[in-house]
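Every read-out reported here was derived from the displayed coordinates using simple, explicitly stated rules and does not represent laboratory data. For clarity, every value in this text was computed on a predicted model and none was experimentally measured. Cβ atoms are built from the backbone, for glycine too; each structure is taken alone.
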Structure 1
Amino acid sequence: MRIFLLLLLLFVHSYADDYKFCEPAKKYDGTKSKIDVEHIKNDESKESMEKWLTSGIALEAYKVNYLLPYGYANKKYLSNGRPVNYRNIEAELQVSLKRKIAKNLFALQGSYYLAYSHKSFWQLYTYSAPFRETNYNPEGFVVFPVNDDKYFVKIRSVKFSIAHMSNGQPNTSNVYVDGEKMKNLSKSINYFYSTMRMQHDTLIIDLTLQAPLGTGANLSDNPDIMDYLGYSKVKFTYFYKKSILTFMGRGNVGTLKGALEATYSYPLQDETNLYIKFFSGYGESLIDYNRNVTKLSIGFSFSR
């Protein structure tokens, strides 16, 4: 049944893309395509209905949006106090969207955005198929373009962001089950980061510095999280013909802990891509931020 649901989801996505090519110039929403507007006499009502029929969502892809039905880790995941025996095989999905809210404020040429990313780790192959962990990541950021034509590697933009990341779980540090104190399920952090983006030919380089905001309640659930996430990150994105390869490294030079991640994507049909992701290190998810995991996942991405 679970495999069927995944296949159905992929089929619906593929069908929706194919449907667009069969539609006339007004690309009607497939779920509303049988609604008749030609015989509506009131012009304003007719116009409202046509807009409703053809309306899309005023959001853009931010980070990669993907569904990875199969991911294999080198060890079983911890139950973290839940009555579930998690496996080392699971699915993973991410939805990430952004919306531009302003541009060129104070004549600084910057573009201002609000964004939201949602990443879930789904124990698809475990009885009842629970979601082991979900991380929520809203943020607001501004990007300033840079005109640089002098150097071999050219600076293209500078980004400043304030973000929050949480797994949405309650604080269970004072909860006892059968006389035993539970592990605290709540993990969260407020943080600031800045990214300088550079380019050489088909290679994009992102250099990021990040730091937590404050030392109060947002870090009380995980006061040592920066020891594992680190304060710096570098990401390389390489375009080779139709393929996109990325390599990311982040870490804390003081603790010598961090993570490496590599991805590969190749277009299959329309906006559907083959997507392969390799991760090794700390911070795969918030609940396991201090646990070293090596994992290979394969599936599909719907943005690049």
Structure 2
Amino acid sequence: MKWNGWENCRQISNATAQVIVVPAIGRIMYYGFKNGANILWNDTGLYGKTLPTDLHTVKNWSNFGGDKVWPTQEDDFGKINGMEWPPDPWFDGAPHTVKELENSVEITSPVSDYCGAQSIREIHLDKESSRLTIHQRIKKIKKAHLRSVEPVRYTIWNVTQIKSPLQALFNLNPDSKFSDGYYIFPTGGAENFCVDGSTGILVPHISREQKAGADSGKWLAAIIDNVVFGEFFAFDPGGAYPDNGCSAEVYTSGDYTEIELLSAMQYLDINEEISFTIEWELYRLPENAKSEADKRKAAVEWLNSK
């Protein structure tokens, strides 16, 4: 199907939810209730656009929006990619091959000349509910272009850009390595971050960037209007995680918010791989949840019930 100027798109739907995958830019671009609003943020100015054929020439970030993965921690971009920004274009924006399965789409990135690996993501929608299961692997195919960076330590860094929410919610770890149970990134800070019991709350600022993280598991979520968007995942307390040990992060800007899940980091030899399965789900808040506190309470009850 053609969708917003891109050819060869794939739609997965049931009576409850709809998903649209755009292989031309290697990501999920639509997720929402059937006949409902798209939860994911898209840059409409980039509809139908693609990266240049020679990915070595990509020096600026085409922020299409939607959901994709990065293969290494951001602190390593400079030494592996030869520049601190943008992210590896073989993962973030390059055309992916696509294979259709039952209620599923599998997209595979080209092999990165920078880090020598590729991503394989099977995106499966439940037959009835909004549950979307994303089986993700990163496989090392060859050595990195810069041999000096070997061995490369990989992580599956899932970046989901959503429409600016009322609030983003962390499930804080009672045994956190962080003294307060969370981590505030020094660049930009997070003045709108607060804690309610075991829930960390980050409210987007109207003009400033913010970022917070946690070494937690089970779920990371956001409330968008009267819908809760939950991402569910496992945390390895013995694993080495990026960004000072964060497995879950939220970045907010004036335009959109990023819900970010990270796998533990691992060194890979050729033909070795890491995997990280996550699940998404949507929940409509009850009509009597009017205030932000009531919405948060109902959201957390639902998230903890999953």
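Structures 1, 2 were shown, and FRET efficiency 1/(1 + (r/R0)^6) of positions 83 and 235 (r between Cβ atoms, R0 = 41 Å, to 0.05) at 0.60 was computed from 1. One of 1, 2 was used to compute helix-only ellipticity at 222 nm (-39500 (n - 2.57) for each DSSP H run of 4 or more, over all residues; to 500), and the answer was -4000. Which one was it? Answer by label: 1.
Structures 1, 2 were shown, and Rg and Dmax of the Cα atoms in Å, for residues 123-186 alone at 21.7, 67 was computed from 1. Computing FRET efficiency 1/(1 + (r/R0)^6) of positions 195 and 267 (r between Cβ atoms, R0 = 41 Å, to 0.05) across structures 1, 2 gives 0.95 for structure 1. Name the one structure among 1, 2 that distance in nm of label points 7 Å out along Cα→Cβ at positions 91 and 243 of 1.4 was derived from. Considering all the candidates, the number was obtained from 2.
P(r) over Cα pairs in 10 Å bins from 0, in percent was computed and gave 5, 21, 30, 24, 13, 5, 1, 0; which structure, 1, 2, did it come from?
Details: 1: 5, 21, 30, 24, 13, 5, 1, 0; 2: 6, 28, 37, 23, 5, 0.
The read-out comes from structure 1.
The value 2.5 for distance in nm of label points 7 Å out along Cα→Cβ at positions 51 and 147 was derived from one model only; which of 1, 2 is it? Present the calculation step by step, with values, prior to reporting the outcome.
Working: 1: 3.7; 2: 2.5.
Checking each candidate, the match is 2.
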